[in-house]
Each structure stands twice: as C-alpha cells, then as structure tokens.
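Asks: Quick heads-up: structures coming right below.
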Structure 1
Amino acid sequence: MAFAIGFGSGTALAQTNDFGVGGVLDVPSARSPKENTFSATISRKDAFDMYAISYQVLPRLEASFRYSLFNERPRPESFEGTKDRSFELKFRLLDESDYRPGVAVGIRDLLGTGVLGAEYLVASKQIGPLDLSVGLGWGRLAGRSIGKNPLRILSNEFETRENDVGFGGKFSLRSYFRGPDVGAFGSVRYSIPEWKLDILAAYNSDQYDYEVSLGVFESADPLSVGIEWEAALGVRLSASWQQNNNLALKLSAVLDTSIESPRKPPNGFGAWGNAAPVRNIEAEPRWFPRMAGDAEASGVLLRAMKYEDDGVLHLRYSNLTYQVEADAVARAIHLVDQYAPRSVHTIELTGDSIALPTHTIRVARSFGERGVADAPPSVISIDRPVEIRNPSEIRAFRYPNGSVGIGFTARTYLFDPDFPLLYQISAEARGIADLGGGWNVEGIWVQSLKSQFGRITRDGNSQLPPVRTDLRRYLQEGQSGIERLVLIKRGKISRDIYYQTFGGILEEMYSGAGGEVLWRRADLPYAFGANLMAVQQREYDKMFGLRDYKTLTGHVSAYWATGFYGFDVAVHAGRYLAKDIGATIQVQKRFVNGWSIGAFATLTDVPFEVFGEGSFDKGLIFKIPFDLYSPRNTQGAYRFNIRSINRDGGRMIENWPGALWESLRSTHGDMLEDTKARMVSE
C-alpha cells in the first residue's frame, strides 16, 4: 500500500497515467493535454514509485521525464532497489473525428537504461461518457504476446531487440519497435461530470517480469481498476487496485505556461528602489518634471527627453517593475497623453535593458473629438535603438546608488541513488550597487536555515578533473556562504554590439574574470556572441579561498528566435571546464509572460565510457516568473536546470555564457511585436 500528498494549480485537466503522460492507470492512450500544459505526477505502488514531469511541447507532441524507484516497499535488508531515469515522447498522428479515433505513437524510454523500455501505437475514441483506448505494444508492452512483430515485413532486424544500452542516456536505435512479438493493451474511462469522478479500467500487456524477478510480487494480473477524482481545478487524485495484488495512489497537477500576464496597477512610488534620481530637473518644458515624477512613481524611469520642432517627442525610458515590456510602454504613452502638449504628434520611445538602449518604438498620437489624446494610439514601428543626441532633459543620478533585498530560497538535490530528493531552505541577501559609467557590483549571500545535504555520502566517480562531481563538499562545507560577488562593466561598442566584462566570485564553485560580447539587432531573429573566462575553483567553504584547479574556458555562440511556436535555439561551441572541446545546443520555448521551458545537450571529445553514467551532459531548463503568481508587478523569476546526473564532461560556468542574450531577450523585436495591442491600451 502507498499514498501521496501534493498540491498544484492550472487550467487544464490532468488525465495522466502512472507514467505522467495521457493515459489510464498503467497504460497509455492517444489523449494529451492542450499545448503548453505542464504537469507533475506522483504515483506510488508496490511495483515502483514514479515521479514525472511532462510538457505538451507542441499541439501533437508530449514529452515526459520521470524518475522511478523500484521496490520501495519494505524488503529484506540485503535487497537494494533499482533507481531509474527515463524520457518519453508521444506524438499524436491523427485527431479524433466523429467516425475516426485519435491515434498516437510513443516511445516510453527514449533516453534511459531500458528498464522501462516500451513502444506503442494506440487509438482512443470518445463515445458519450465512455473514453475507449486500444493499442499495440513492443518491448515490455509485448510481454503478453498476441502475435509476431508486424514490422518484420520491413526488415528482419525488427525481430531482434537490443536490451544492452550501455551507460544509458543515449538513443538505443536498435531497441525501438523491435522484438519478436507484440502485445495488445486497452483501457476504459467512464466520466461522471456532476461528481467530478472517473471510473477506470485497464488491461496491460506488460507482465512485469522485471518486478517479479525482484520479488516485488509473485505474478501480475493484466487487469487493473480504479477511480479518479478532480479534487481541485487542475488537480486529480486516483486510487486503484493494480495487477490484482497492490493498491496504488496517484496525484497529478497541471498549469498552463502560456496564460496571459494579468495587467496590474502600478506598484506605487518608491517600490522599485534601485536608482536615486536627483529631482532638480530643468524648468522647461514645465510639463516634463511632473510627467517624469509620475512615471517614476509607477515603475517607469524616464532617463532623457528631447522635443523636436517637427512634433516628435524623444524619450529614453527604463522598465523597472513590469514583467511584460509592453506594460511599461503603455504606461509611458498614457503619461505622455496626459502631460505633453497637442503639438506632440509622434512619440519615439527608446527602451533600456541592463541600462543599455535595446529598441525604439514609434507611436502616432491619436486625438478624439474633444481635441485631447483620448483615442487609442497606433504603434507605427519597432526598430533598433535610436540614441537621443543632445537631449534637452536628462535625469541626473547620484553615484553610487543601489538596492538590497532579503528573501527565502529553496534548493533541491535530485536523483541521488540513496536519497532521490533532498532540499535546503535558506535566507538569501542580494545586493546591487550602480557605480556609474556602466560599472556595477552584484553580490549574493546565502544563509542556510535547514538543510538535508548532510545526508549525501556519494562522491563522483570521474575519470575527468572533478570540476562538478565534488559538489557534495560545497553543499556540506559551504551551506552558508558567498554565492556571487562580482564587479561588472557593461556597455556598447556600436549600435548593435553589446559587451560586458566581469571579475570576482562568479558562482558557488568558481571565481575568475572574463568578458562577453554580443551582436544583436532588435529587428532580426538571430544574434551572435562570444565569451572567454579564466577561472579557478573555490574552496569548499564558499568564502574567498581558492583551490589549485584553474582553466581557461570560452565559447562562440549563435542564437535564433525561430518564430516556430515560440522556440529559441542557441548553440555554444568551445572549451569547457574539464578542458574538453565540444558544443552545447539549447532549445527553449519562451512566453511573453516570462515562462521559459526547454532542454539542452552537450557533446564533447570525451568518450561515453570516460564520461560515465549518462554518456553525455543533458538536462531541462526552467524559468518561472514570479509576476504571474504575485499581486504586485515584478520582474523576478526563478531559473534552474535539472540534470539526471551530475558529471564533469561538458560543464560550463553557471549563468555566464549567454548572459547578455538572456538579459536582452524580453526586449527583442518578436516579443515586442507580439504585444503591440497591449502597448496601446491601459
């Protein structure tokens, strides 16, 4: 017997199976959630405990990453359960119609050890309250054979299935849809909407031979039954009797990563607290000081102004609080309409990111019947940044100035074979000092409040320099310490070339110095950059001490905002921390609301057998904006990566390669174009 407790929120139904993808109990179906739905699933039963995160990447493509713990129920002390990581893809081939079922094909263990390896072709049809599914299965889903593998007519090679996947973590092309036999599986879901309840039944062609060999249970019956209840919007809990021998519980929760950011009122005067403007502004024109004061109070800093005789008002602004750049633009336009004379017929707004001009928006004012600017304006164009030459008004600043923030942060340590999930709760102090002239000092101190990291006992077994596999000692000996303390100089070489140089404590494991340059035009979907850093490993206590290991690392990079369903592609090629040479590809799906979700993979000249378990570095990328879940406007976000295993090959300095592109991304042309309508309405 097993149970699970959890919570979640969302807008779509989370009708996932035990593996975290659309299905019923322990079999798949052709069902999938709407595009951009993120789900988390916990299922517990005697066969295995499974923790899965899934994402509907495209309208037809569903992806799931899961961690499975076999035989976690109490067993003899001599037995050690198996831990497994696997990755599943499911593609919907046909949509359901009045007379045709929906059809999907999937691979359950695309990148894994093969312990859960199975492939399937499944069809689903809704008939009133009944949702029926039936499918053919290969691999584990061929355990209860109904006949020979039909793909053998294409080639005799489909009759042989390769089960040895080596170190795992790579494609096993000689396993997919192979094997001498196929099995048949099916499921039924009967919905009772007024009770928010589903009655479930499934026939599984998996005989659970692996679990039987472990002694989890003596045999597995193909039939399973259960019920599923929608406990809250987007949260579903199910209980089932599976394989005629164990009670299983599952909890799933979903959220929509594409929801529109709610428009919120300005935070109010002083909420941003980053700069210290001097208020002795020139007396002419008289309306500008009042407009600038109101803008600053609402989270938009007007840095400079020039009013041309031809009726063009040039403004340089900085968005201080709004997650969506269009909200800052809308606020600036609204204030111009309130204060600027009618002779201003065109507004030219040049926006900043990291205090560098990144784009220009030209807006034509519209006047209503009363002769005031009360009609919605129209955005004329979004272009490369235009410098305001000889501005008539400049917001002066006292230097240095800055801000300090204190909050709480949580960190997880995942997939350790002994402890799959450990955590640390810390207080975090962040400080930023603006020294003027593009110079800044940024620092982060972390003070541990509660940590489970002392339980970690395993060190990395690496044939490479231990650039990351000694993480355990940093987590244990440096539970509290300096995460970052760096001096940064940012600027522009030309209209479209940005740079930053930096030195100090770059991250928890490395100090050093380096620089990055980026060529980027706001009106083009691509950009190019390069970075170079000389770094040295820090002492484990995360203070100022250094260890002996040092290296030179750097990459050349290409970035492409594809426009295809919001995907960005980045490629970094160069030298990594362990002195290996190779390239990293990152694919991220970005949203105007600040959400970003994607994956990365790195291949270098390190052979798989030298790299060790996992074969090569890979993982998932997440950026979760606070603004969607906060009552106030905020640009804050929680960005993190998930790796299935911590190894030394293909590792970079965290958060530095590509930092300029990431910092400027929200003000790129495609993001601004997608929110034009939001710019001209408050």
Structure 2
Amino acid sequence: MIQLSSAGKRYGHKLLFEAADWMITPHARVGLVGANGTGKSTLMKVLAGIEALDYGSISTAKGISAGYLPQDGLTLSGYTVFAECMSVFSELRGLEKEMEDLTGRISELDHSSTEYSQVAERYHRIEHEFRTRDGYAIEAQVGTVLSGLGFHKEDWNRQTEEFSGGWQMRLALAKLLLQQPTLLLLDEPTNHLDLEARNWLEEYLANYPHAVVLISHDRYFLDVTVDKIVEIWNKRIHLYSGNYEKYLGQKTQRLEQLESAYRNQRERIEQLEVFINRFRYQATKAKQVQSRIKELEKMDRIELPEEEKTIHFTFPQPKPSGRIVAEFAGVAKAYGEKQVFRGVDFMIERGDRIALVGVNGAGKSTLIKLLAGQEPLSAGEYRLGHNVQPDYFAQDQYKELNPDARILDDLGELSPRSTQTELRSLLGCFLFAADDVFKRIGVLSGGERNRYALLRMLLHPANFLLLDEPTNHLDMRAKDVLLKALSDYNGTVVFVSHDRYFIDKLATRVFEVGDGRVEVYPGNYEDYRWRKEGGAARLQESVAVSAKSVQPANGNAVAAESEEAKSKRLNPIKRKQMEERVSQLEEEINRLEDAIAECEASLQTFVSVEETQRLTQELAEHRSELQSRLTEWEGLEQALQP
C-alpha cells in the first residue's frame, strides 16, 4: 500500500534515520516507537505527505488516502460540533441534496416522457450509490463517534470554538475516524482522552477496516491495538512482530545480538590492525597487508547506540502519618445549582494508592481539590488524620513556579546534597536533556513546566500526595521513573490518571466518581473493570452451580433406559475417572472460593504496600485458577450427561 525504500530524513544537521525500508500493508496495525527526538512524528508526517524525505523514496498505491492527527495544535470554529462532524460527509450530502431535487422533478414530469425516464434513471443510480455508502446512517455514525469520545448530547449543538484545546483535539479525532482514510495516522491520540474514551477508541480501532499507524506512550493502549511495532533506533528502522510487550522481549534479544556482533567485529578489527602494523614494511608480507587493508576499508562498521542509562535516584521519604489519613462523612459539593457530590462517605488509610476514575466532568478533579483543601465543602465533614501533610499537584501546577529561575539552579536549591550529575540524570528522565537544563522556567511550554513541577514535588514529598493527571506529557521512560518513585514511597497517594498500565501497577484501591457518589473497589483498575462487567456476579453464579451435587436418576423405566444407553456410550473406566475428577474439581472450586473471599476481606484492611500488592497478585491468580477449574468442570458435566 505504502512503501519506503532506502528512506532517510534529517532535522537540520541531525540525522534522524537512514536506509529505512518499510512496507505498510492494507490492514496493518502498527505502533511507532522510539526515544524522544528520534523522528517518530517526522516519519508520521512523511507518511501523511506533509514532509518529504531527504534520501530514498516513498511509493503509494493508487487510491490511497492518508488521514493524520497531530499531537495538538488543531482548532475548529464556525460550526456546531455536530455540523463540524457532518462536514466530513459533504460528498454524500451532495448526493442527498441531488436526490431531493430529482424527487421534486419526478413529481412534476409526465411519466411517459423521455425526460422522466432520464431523471428516474439518474435518481436510482445515485440512490443506489448513496445507500451502498451508508448514506442513510451518517447521522447515526456521527452520534456514535461523538458519544464514544465523550461528547454529551447537549454538547452537540454548541459552537466548536467554545471548547478547550483538549476537546478540540477530540473533535479532530472524531472527524478523522468518520472519514475512515485507508491509512490512519495517529500521533499520541490518547493524550486528551479519559479512560472511558480510551476504552472506546481501543474497540473502534480493533474493528477499523483499513491500516492504522499510531504513536503512543500508553503501554496498555499499544498492547491491545497493534500487532506490529516499528522502532526508530540507532538511526535505523527496526520491525517487530507482536504488540508492545512482545517487542520489549524481542528488542532485548536484538540488542544482545548487536552487542555480540559488535564485540566480534572489534576483535577482528584489532587482529587486522595488529597484523597491518606489524608487517606493513615487510616486502614479503605486502600482499597480505594490502588484503587486510582492503578488508578494513570494506567493513560495514557496527555502531552501538548511546545507552539509555537507568536512573538510580532515591527520593526522600516523608514523615509517617497516623493510620487514618483522611475521612469524608456526608460530604456534599455544589457549584450553584450543579450538584457534584452528595452524601459521600469514605476513609483513606496510610499507604493507600487510590486511583480516581470516572468520565470527564464526573468530579475527579473536584474531589482531589476537596482533599487538598483547595475547595470548600458545601456540606458534611472532612477530617485529616494525625500528622498528615497533604501536597497537591494540579494539572496547571506550573503556574506556581518562578519563571525567571533556570531549571538546574532551581532544582539544585531544592536538593543541595545532590550532585550536578545526579540532577542532570534525573532531569533527563523527565525529558530535559543537554542544554535544556539551562533554560529558564518561563520559556518552557505548559507540558514541560508541568513535568518539572512534578519532579520538584517528588524531591521533597509530603506524606499525602494528591496528583491530578501526573502522567500527562510524560513518555514511557519518565512514567517508569514516576511509577518506581511512587511504588517505593511510604506515604499515601490519591491520583487521577488515564494510563491503564500506570493505574494497574500502582493502585491498591479504585474510587469510581460519578452521579454525585463515590464507589470504592478493592484492587487495581483491572479488578475494578472485572467487577463492573459482572465478573463477581458471574463467579458467584458459577460457584453456586458447581456446588450442586449431581441429582440421581429417578427409578422409572425411561430414566433407567436412558442411563443404560448413556453407560453404553461411555467407557465405564473412563466414566469412573471423569466422575472422580468432577468430585475433585468441586472440592477445589470450594477451596478457591474461600481463598478469594479471604483475599477480598484482607484487602479491606491496609497493612503495608507490599502486603496489598501481594494480596492483589494472589487474588488475580485465584480468580484465574477458579475460572480454569469451572471451565473443566462444566466440560466434564456435559460429557457425563445422557
């Protein structure tokens, strides 16, 4: 469909990639990855036809259309949200308008005239095309996509310019999905999406009829949407089969092979150079020396990329708080007539890692602000525990920074015992590299300042961290640093994040915010989704079924006849083995049910972060094992039936 041949691209004097060969097939699902600055977005623009290659060529099959969504910067105005999306179908709407005009003419013409036949034929032709291209369903399609991306019906008739930058990008994404280009190019499409919209987009892309290439810093999103990874690494393009998790394992193997080849080549180069230097001036060895010189000249030198060093930095631990960190009792919050919360009760204990989830506008940020004391309660009581020191990270935290200070100097004042090397390494993890560390805070973008504000908070954390979308504007490496810092942190964390991987690795409880209430769920986001999708109810139902003993056959002649026929069909030895296995499975199912109940009860009482993580892992293993036993039990029961 689209093919790159010996492709290369520079950005100023910097070579991004070269000698790139890559073919994108019609139904490809590709994740484009690489460190910051390697040229991912530039390559995406090349595929979209926005930028040209400096070397090599790109060939595109006839009829291919590319649709490109940048990271940000798109603004729309002049139409309502719904009308803006409907503009995607201008050609179909033109056909619809022509159909209306033709209908009017048909009603006025003499049915026996030649003109009537011509008009009727034209109408049937374009009506067939309109129907074939789902013209009658375009409004339904627009409604489905807008709802999936989080636009409420009451927003559909609002003017597009009324929406913030993040919602503008959602609208641009909606238009692109409705266009359905044959090559869909998405540069970090999840940046402006909440969890619900991300989940919807995952399902939409799974059923997308054409090729998709996307860039994302969300591991989970990549794992469930792509089946190939293309990495820009060491100024080359490398292709991997499988999702992001499989790519990580394959990349490790590839790096080991490259290092091995590099060592072997270095040994050969040293051997050749030793021979050349030793016999360069001996006439009897001139031929052999020249042969080795030519071998050196022809050798394609292997280069190892700069190693991405793992940062080993220990963030200071805060003073411990009391066991009860915070408590809501009958809390309500309203803005005028809009009721955000009513009658909310919950307790937060030391060591909790609580993820707040819910649709946009449900009140997650409001709840964080209430806990931080940034907003007053409308009713109820909020109690902080003994020695609790809250610290709040807002989405616009950068406004609190000194715009005249240089990054490295400002960080050095906060952490005077850290060396310049340690500080620069840490800044590098949060995407401030080379001369960036000497920039003044005032010249940084909003995303850069937020990253820096988060780093400052972690250098001297309080014992009760309230983090509103801390993973925004972070790449995978920076997220890993943040995740490790918060995992090792012995205080309490309440956070909002739209990154599934981050939530699953960190959360020990999930608070669902919505409809004025806060519902508490034990475990991480995966456990929360399992419960919300009816996993707990299905599990109880299955266990109840498994607990029932097999009813004996009644003694009438028909039952006896049936039992006899069944016995003949099934080998008696095999039947006995199956019946014994059924009994064994029923005992195991009861044991696992008790173990699950015990784990769930234990998760309600916090002991330590390590213990919570252990219990969560144990609970997941028990559930998986139980599901396996139930599946086997059901199969045996069915086989034993007459």
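Asks: Quick one: semi-axes √(5λ) of the Cα gyration tensor in Å, for residues 236-363 alone came out at 69, 19, 12 when computed from one of 1, 2, so which one is it? Let's see the in-between values first.
Replies: Details: 1: 48, 16, 12; 2: 69, 19, 12.
Attributed to the structure labelled 2.
Asks: With percent of Cα pairs over 51 Å apart computed per structure, which member of 1, 2 shows the largest figure?
Replies: Across 1, 2, percent of Cα pairs over 51 Å apart peaks for 2.
Asks: Given that helix-only ellipticity at 222 nm (-39500 (n - 2.57) for each DSSP H run of 4 or more, over all residues; to 500), derived from a single structure, equals -15500, which label among 1, 2 identifies that structure?
Replies: Details: 1: -2000; 2: -15500.
Structure 2 accounts for this read-out.
Asks: Rank structures 1, 2 by FRET efficiency 1/(1 + (r/R0)^6) of positions 108 and 196 (r between Cβ atoms, R0 = 30 Å, to 0.05) and report only the one at the top, that is, the highest. Spell out each step's value before the answer.
Replies: Details: 1: 0.55; 2: 0.05.
Checked 1, 2; max of FRET efficiency 1/(1 + (r/R0)^6) of positions 108 and 196 (r between Cβ atoms, R0 = 30 Å, to 0.05) sits with 1.
Asks: Now, a different point. Using distance in nm of label points 7 Å out along Cα→Cβ at positions 140 and 412 for the comparison, can you identify which of 1, 2 gives the largest number? Let's see the in-between values first.
Replies: On the way: 1: 2.1; 2: 6.6.
Comparing 1, 2, the top value of distance in nm of label points 7 Å out along Cα→Cβ at positions 140 and 412 belongs to 2.
Readers should treat all values here as calculations from the given coordinates under stated rules, not as data from a laboratory. Because the structure is predicted, anything quoted here is derived from the model rather than measured. Cβ atoms are built from the backbone, for glycine too; each structure is taken alone.
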